[in-house]
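*Asks:* Okay, got some structures for you below.
Since every read-out is calculated from the coordinates, none of them should be taken as a lab result. Everything numeric here is computed off the predicted structure, so don't read it as measured data. Cβ atoms are built from the backbone, for glycine too; each structure is taken alone.
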Structure I
Amino acid sequence: MIKLFWVLLICLGPALAHAQSFPALFEVQDVAHDDVLNIRATPSASASIVGTLAPSQRNIEVVQLNETGNWGRVNSGESSGWVSMRYLHLAVQHPWHSPQQPKTCYGTEPFWSLDLAGDIIFSGPDQDDIVYTLKNWASSANHTGHFGFEAGDGFSVLSPPSSTRQLNGVLHEVNCSDGMSDRTFGISIDILIKDGQSLNMISGCCSLAP
């Protein structure tokens with residue numbers, strides 16, 4: 001009976017991994033304290049090493065799996081690589097698309113960032129950070145992996161909350177590039193920012209990693 005259990009676990013392992021929603025955060029497991037977990041250029045144990053993870057490392061964002069589910073893509077520095085899922089353990093967290101799961105989004109030209117964790121904080125060039133109150137969060141009725149939110153009453157250090165300051169966004173579960181590095185993200189975002197009569201749209205990528 002025990003032998004049958006392990007046979008089933010080995011056979012179902014990749015399928016169970018595919019059932020997990022990505023991106024997601026993981027922790028290193030079963031690596032000796034004096035060793036490291038290698039990040040490889042391709043999903044193969046013989047591929048060149050492009051980075052390493054410490055044996056106690058946490059908050060490792062796996063963006064996607066390879067076709068077999070045995071390797072996960074992670075970012076390392078300004079590039080990405082692949083880690084054996086055998087040595088990663090799923091961390092306790094909300095699904096990436098939950099409003100309770102913190103996310104940080106980035107964009108370029110111009111450079112900006114957006115913190116999605118409780119209050120929504122937008123940082124842009126040559127302006128004070130603007131804090132918005134999350135009003136609603138919804139999933140698409142006809143497309144999986146699409147989620148939207150609306151936030152309002154934006155305020156900054158120098159200005160009080162205003163109903164004319166609004167920020168709405170749509171998140172997509174799709175590979176995303178920041179256009180400045182070889183890193184790969186698992187979430188793209190499109191944002192509409194309204195300030196009085198002014199309306200601007202920007203796009204970027206999001207990460208779960210702190």
Structure II
Amino acid sequence: MNTPIRLALVEDDPEVRALLHGYLCRQPELSCVLLADSVESFLQQLPDLLQPPQVILLDIHLPGMSGLEALPLLKQRLPEADVVMQTVFDDADRIYRALCAGASGYVLKNTPLEELKAAVLEVYRGGAPMSRAVARKVLAHFKPTPAVQPDLLSEREREVVVAIVDGLSDKQVAARLDLSVETVRTYVKRIYKKLQVGSRTELVSRHARGQL
């Protein structure tokens with residue numbers, strides 16, 4: 001590789017940011033063109049660059065706009081850039097939301113620096129790097145799930161599912177079905193237990209795959 005990959009680091013923890021900068025920016029394959037402690041700082045510095053970053057290493061939990069909130073905006077502003085999310089969170093809901101929003105990779109903060117460098121190189125070459133724990137969660141999320149038995153959910157529970165799929169909040173579901181908010185929450189917990197899902201995102205995903 002003759003021309004170094006232009007890399008941007010967005011990390012609010014000064015110690016972690018210094019560690020990443022100190023290691024990654026000394027690698028001959030990489031050139032750190034932007035260093036920011038928030039998405040807002042990143043966007044403010046962006047117009048000053050002669051060339052935009054090709055890979056963005058983005059923390060999820062940031063002050064101001066979070067990494068997840070920023071993803072669609074970054075992909076709109078920099079459609080050619082690959083974004084690798086870096087976080088301490090490995091729950092399926094955050095992973096799914098990040099990938100749906102356009103993240104090209106997802107690594108945990110305890111990833112060794114050598115593997116982090118490999119992830120940056122991999123995503124630049126068209127890969128989709130993920131920490132092993134994250135990859136297991138993704139595989140589990142997309143593992144084929146048998147369709148729900150027709151009589152597993154009551155008619156009212158199915159009405160609640162439809163309302164959730166329509167994007168309604170608990171309060172809005174309550175208004176649509178003429179129920180109290182607490183009753184709706186009870187239904188939601190019961191539905192999660194019956195369907196063995198852990199979030200609204202997972203529920204909507206299963207519905208979209210025709211499993212409800």
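*Asks:* Have a look at I, II and say which one yields -14500 for helix-only ellipticity at 222 nm (-39500 (n - 2.57) for each DSSP H run of 4 or more, over all residues; to 500), as calculated.
*Replies:* II
*Asks:* Taking distance in nm of label points 7 Å out along Cα→Cβ at positions 23 and 175 as the criterion, which structure among I, II has the greatest value?
*Replies:* II
*Asks:* Could you figure out which one of I, II the value 0.50 for FRET efficiency 1/(1 + (r/R0)^6) of positions 39 and 167 (r between Cβ atoms, R0 = 35 Å, to 0.05) was computed from?
*Replies:* Only one of I, II returns 0.50 for FRET efficiency 1/(1 + (r/R0)^6) of positions 39 and 167 (r between Cβ atoms, R0 = 35 Å, to 0.05), namely I.
*Asks:* Oh, and also: Output the label of whichever structure in I, II has the greatest value of mean count of other Cβ atoms within 10 Å over residues 103-110.
*Replies:* When mean count of other Cβ atoms within 10 Å over residues 103-110 is calculated for I, II, structure II comes out on top.
*Asks:* 2.0 is what came out when distance in nm of label points 7 Å out along Cα→Cβ at positions 55 and 87 was calculated for one structure; which of I, II is it?
*Replies:* Here the read-out was taken from II.
*Asks:* Here is a further query. Comparing volume of the Cα convex hull per residue in Å³ across I, II, which is largest?
*Replies:* By volume of the Cα convex hull per residue in Å³, the leading structure of I, II is I.
*Asks:* Still on this structure, please answer the following. I have 3.6 for distance in nm of label points 7 Å out along Cα→Cβ at positions 71 and 183, calculated from one of the structures I, II. Which structure is it?
*Replies:* II
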